[in-house]
Structure formats: C-alpha cells, structure tokens
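Novice: The next part holds the structures, each set out as structure tokens.
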Structure I
Amino acid sequence: MGTVAEEIFSKKLSRNVSAGEIVLVDIDVTMSHDNTTPLAIKALRNTGKPLYDKNRIVVIFDHVQPPASVESATLQKEVLEFIKKEGIKNFFREGICHQVLVEKGFVIPGRVIIGGDSHTCTYGALGAFGTGVGSTDIGVSYATGKNWFRVPETFYFDVKGSFAKGVYPKDLILKIIGKVGARGATYKACEFGGETIENMALGDRLTLTNMAIEMGGKTGLIKTDKVTENFLKSRGYPYTEIVPKDPDYEKVFEFDVDDLTPQLAVSPRVDNVYPVEKYAGTEVDEVFIGTCTNGRIEDLEIAARMFKGKKLSPLLKTIIVPASNEVYFEAMNRGYIKIFMDAGAMVCNPGCGPCIGRHQGVIAPGDRALTTMNRNFIGRMGSDKGEIIIASPATAAATALTGKITDPREVM
C-alpha cells in the first residue's frame, strides 16, 4: 500500500504491491480508435486466439471522423467488419475517446485501463490507472484479457494557492512540464494533489492528467474525493475510494499558483514554456479550441463569454471542436454554438479534428497556430514548415479576438 498507483495495483491483485514490481493484471477496459484498431486486429489474428471478452473492449472512431480520405475510409470499413463479426457492442462515433469513456462510465476508480492512444493517462483524474500502449498490446489484451506492467514510481505534484483571473489549470500543467521537462518523468506515475487540486472541478483535473504523458509519465493520477464521487454518482456509476496510504514518493514538486501567469508552450517542444508576455503581439494564422485536453464544456464556456457580441477577423481561421456529442449538445443548449458562429468561428463535429493534422484545419507552410491541444511537434497539425503554440482556452480566445497572441487578462 502507498501511492495511488500502488493502491490501484494492490486492490487489483489483492495483495500489497510496490513500485518496481512486474505484475500481470486483468484489464478492465481495452480501448482503441480508428487509427490503432486495424493493427490491433492484426495482432489478435496473429495470436490465433478468439476474443477473451468482447464486453471489455471499446472501439471509438474519433481521429479522422468522418473519414477524410479513401485510405481512412477503407481502414474504418475494415474495423466495422471486425466489430460486426465479433459482436462488439461498445462502439461509438460520439467524440474523442477519452471524453466519451469518462461520460459513458467506463472509467471507474480502481480500474486498470489500456488504450491504443498515449493520452489514455487522462483517466487517472478519476482514480483509475490508465495508460497508452501499442496496438500489439491491445491485440494481446483482446485475446487474453490481461497485460503486464512494471508498477511505476511516483512523482508527486503538491499544488497550493488560487488561480488569478485569466489563469487556468492548463497554465499550471504547462508550467509543470516546463520545469520537469518532456522526458523528466519517464515511466513515472504523476500524482497531483494539494489544496488547489482538491478545489478543482473534474474537467480541470482531466486537463492535468491528460498531459502527464507530455513529461514522459506512464500515467497521471489524482486521489478520489467528493468531486470524484459526486460526478460518478450523478450519472449512476459506481464509486470506490482510491487514496494514498503512507506513500513513499520518489520526488515531490511544490507549486504555488497564486503568482502563476498565462503560459505558452512554443514549437517544437511542449517543455519550451514561457509566460504569454514573451510572445504577446505575435501574429497567428489559426486558433483552435478543442481536443481531449480542453474541449469540455468548461473550456467552451470561457471562449463563449469572451466572444459574445464580438466579431473575429475573417482572415484568421478560428476553429472550435467540442470533445463529444454530450459537450456539443450542452454548448447548444447554453447558446455557445450560436455565439461562436455569430463571432465568425467555425464549429466542427466532435472528434480530434485539427490536433492530428488530418482534417478540419490543417496548417500550411509558414502558418502559425495557437491551440489548446497537448502537442506541438513539427508536422503535428499539417505542414512540417508550420508552427504550433499551446495555450489555455482563455489565451486562445483572447488571441482569436485580436489575431495576435494576447494575454487573456487584457480582454477578460
């Protein structure tokens, strides 16, 4: 017993488990999407085994949905044939996999979840151990219902203080990554705690755990509490307490957000982090608000409040992609979609959208995009001659209003 990661594996195996141990565990949920399922199917076939339990499998089309090329359409057709043949019921085209799994109740405290997507680490915001794996591991899990892990050591991020106006959890996680480095937490469980986290809504917690992988983390984790319990019980999902007990952390990092300012991660590295003031006034060609990091209703609310009654420059591509159908419907009910479109923004169907550079906002050579996504690798959004800057929804909305990188505190 110890850290949140050790607690989860100890409960799964009904014995005390410590960091560094190699364990074989039953997988509660195996998730893959339109990009990773085809290779997982191939890996399953190579085992010569049938599906172990079709009810533990979730397949989601989100990365290029609807398909934007003959190639992507062909791959999706192959996956659909597999789904029909195997009788898989947990198939969705309702938005980004990580948002949909949380909404549909697949993410429950204490579960071990693997996904054919690196941002599966998001699920730790609800006290589940989620981690991304390759398609071969997904195929093996299809066949056996199990996978092996080396129980990770834990980096603990103790956060105190209150966010100032115009500063958000996205600024915090960028600040953390800038300090730790893109490889600084490789294979570590990144556990977030402290008074700031305790006072944070679930959607904001998901932003933090989502980006654990951007500092190399195996997973991001937050202990369960009333926020977790209230979210799950409001939807009729079961709740289990997962809290650390006498944890022995490998490293403890302390952060105080009282003086935190809006942050930017500047191309081509996510740990290339600076205060927004350093690049204020820099012109951009595209603003994108969405993704599994910041496409939730709380994020859209920030932008809607800033856009209401205003007009965006038609020379600037402003693209908004809700993370899921549920988020989209709620945004419509609140009038946000109308605000966005009246302002001149383009609203696309839920999914990953521009984040992977396949459709819905590909950037050209020389373009500079400011986005709420989680990665700014060269070529991530299209041309390898483009530039990607990561920011909070508030900074993105402020920038969309001016066409230049803008401190949100100046326009809120």
Structure II
Amino acid sequence: MQFFPVIKKINDPQNFKLKALHWASSCKVFCYLDSNGFVDPYSKFDCLIAAGAKNELVARSGKAFDELDAFRKKNPGWLPGFFGYDLKNETENLSSLNADNLHFPDLYFFVPQYLILIKGNEIEIIADDPQQVFNLIQDQTVDHGEGQPALKIQSRLSRTEYLATIAKVKEHISRGDIYVTNYCQEFFAENATIDPLAFFLKLNKISPNPFSAFFKWNDRYILCASPERFMAKRGEKLISQPIKGTAKRGEDAAEDEIIKRQLREHTKEQQENVMIVDLVRNDLTKSAKKGTVKTEELFGIYSFEQVHQMISTVVCELDAGISAVQAIKNTFPMGSMTGAPKISAMRLMEQYERSRRGVYSGAIGYFSPDNDFDFNVVIRTLLYDQKSKYLSFQAGSAITYHADAESEYEECLLKVRAIMEALGN
C-alpha cells in the first residue's frame, strides 16, 4: 500500500507532540526522537515519531550490517532503528562474554506503519490514512502518570572495586597497551516496576537533550537522554561529533562561565578529546574521498541542563563507492565510547567491565528516503525489560594516564544523576 503524507499547521506543537507520544506508545514497536529545541544545522526535524512495524529486521552480530544493507535496499523510505555496542564483534575480531540481563538484539530496524515529523508548528503525517491518525492524536487523552516509587538501585561494583580497577587500567596505559579508554559500570534494579512513558517524560524534563529517544521493542524499552551525535549523513557529507570532557553545571551564570572556561582549558580533558578526534578522523578515512577528512570544530563547549560538555566536530565527503550502511560499519562503535587504540581498548574493557553493554554505547536513529541518516550515542539511558522487571543503566568516563580515579567515579555519578532523580532516588 502506498502511503501519502498530509501536512498540517498547529498552534501548540508541544501539546501535539505529547499526545502523539501517548498515542504511539500503545504500539508494540515505536521510535520517538526529540531534539528538545536545540538548534542544530544538521537536523531535519524537531521530532520524529515512528509507530507500528510493517516490516522489520532483527539481527545478531555476525552478518548484521550486510543484512541491514540488503534490508535498506528493499526499504528505501524512512527506517528507524538501533545498533547495539556488541556489533563490535562483527566489525573486529572480538567477543562479549559478560552477563546480559536485557537481551536486546544487536541490531533492529523497522518500516513504520505511521510516521510523524514535527518541525516548528508544521506536522507531517505519513500513513495510509493520515487524517485519521491526526484525528486520533488530537483526541488522545494525556495521562501524566503517578510519581515513581523509589527503587533499590544496586551497582555491579563498589567504589573501592572501581578505584582498584582504574589502577589496573592505568597500568596498561603505562605499558603502552592503550592511550585512553572508556570504562563503564552498570547500575541496576531487579523486580522493578516502572511506567516507561511516565519515566521518560520525567527524565526528558529533568535532562532535555538534543538526541533524546524513546524506543519500544515489544516489552523492552530504551529511555534515552543523550547529548551526543554519533554520526549523520547529509548529502555526501558525513558528520561525527564525539564528546569527551564533562563538567557539572554551576549555581548561577557567573559560576557556569568559570566552569566552562576551566573545562575548555583543562589539559586532561583536551588530551581525551583530541585522542578521540584523531581516532574518529582515522575511522572516517575508511569511507571518505581522499583528503576530505577535517576537524570543523575542536574543543567546543556546549551546555546542557545537567552538565557542560566538550564536543568536537569531524567531517568528510563520502566516497561514492561506500554505502550509507557501510559508512556506519566503518566507524562503529563510536570512538568516544571505546578508546585508543580502538581494538585494544575494546578488548581490555571486556576484561574489566562486569556487564555486557548491549544497546548502551550503541546508537539510535534513522535512515531517511534521501539516503541520509542520523544516529545518536546511547548514553544517559535507562534500559528496561518489562517482562523480567530488570532495569539497567550504565555510565562511563575516559581513563588516561593522568586520570584521577576518585574524580572519574564522581563523574559517573554525575552522569546518572538525572536518571536517579527520575526514578525517585
């Protein structure tokens, strides 16, 4: 069946977006991407809502990228989905032996039955009967949900164990095995009952970020408040924007300016950032026209509700012989979540981390009909299996030779603060 779009102008796009999210959440599969009003020269819309699966691809690491390439050729329209971190085992000779209590697929994409794009006060609905969808959304009752009872959140390792592990990781750095790595720890709750939609709305209010996402795959949920873009394709241009460098927000504007200046001039944070920029530049050369890889911005400081971040932008022109899917494979997983050298860092983190990352450290986003794409980095994210009642979120930080273990542990706590607050803890 051919879908026909309808475009409408509305007076209150925020209210429509909220109603559309409630309406879509009843579907077994849906994807919600929200820029939360951040101005971005590379964004195609303010919000995307895709609901219902006409066709889908569920894949495990092995030949997942080839399967996606074939699926993409058969389905050249809008295609939302996610990549799990453990696709690293396909891109490199690696393995994942740590515990996985969530069991998401390594890769999932779907052809939506309904697609809604919001940009300013303009709504585009793509469906077999877009007017009916518009009417259903307009008639939707919004339930703001009840407060979340506090859950017993546990950690896979204590502060003492974390500090001891960082000491071991720094020994590897001293030996020259790696230069920098991203070491992650899991926080979790068992027998946890939450309302995923109510939690996401609270998280998105506490920590509104430009790459926020709500993804439902049957009875599993990805509730994401990410500030980071993994990679986008716009025409023949690839854009990667790695984050390395984090600082807390100040009490007022004056303190914020001091903290931002300190972050911009912090030697260790600059070292982390430039090492990952070099890694990203190297990854992009696999897909780029010769001589086109360049750093558009180095050490940019951007402010979010919870933190300030140091973000750099690396770009290139895509080689005509490289497909959009292949370009993603050539850079996956993103350097900001691995370390350098990339393979050595990933192998070491499998040794020292206690949980499989799964969707965490992966990417959520979409391919569009013009063969562009845009994917975030899955960080600041809660993962939830409604059937098993297992709830999980992870946090990591960059470990270099000069890293202070106590400070890195505190940075992890800072990064999960919004999730803890949204959980009522």
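All of the numbers you see were taken from the coordinates with simple rules; none came from a lab. These numbers were taken from a predicted model, which means no experiment stands behind them. Cβ atoms are built from the backbone, for glycine too; each structure is taken alone.
Novice: When log10 I(q)/I(0) by the Debye sum over Cα atoms at q = 0.10 Å⁻¹, for residues 16-159 alone is computed for each of I, II, which one produces -0.34?
Specialist: Derived from I, not from the others.
Novice: Assign the value 4.0, calculated as distance in nm of label points 7 Å out along Cα→Cβ at positions 56 and 384, to the correct structure from I, II.
Specialist: I
Novice: Quick one: semi-axes √(5λ) of the Cα gyration tensor in Å, for residues 112-279 alone came out at 37, 24, 19 when computed from one of I, II, so which one is it?
Specialist: II
Novice: Next question. If you work out relative contact order in percent (Cα under 8 Å, 6 or more apart) for I, II, which one comes out largest?
Specialist: II
Novice: For distance in nm of label points 7 Å out along Cα→Cβ at positions 120 and 240, find whichever of I, II sits highest and give me its label.
Specialist: That would be structure II.
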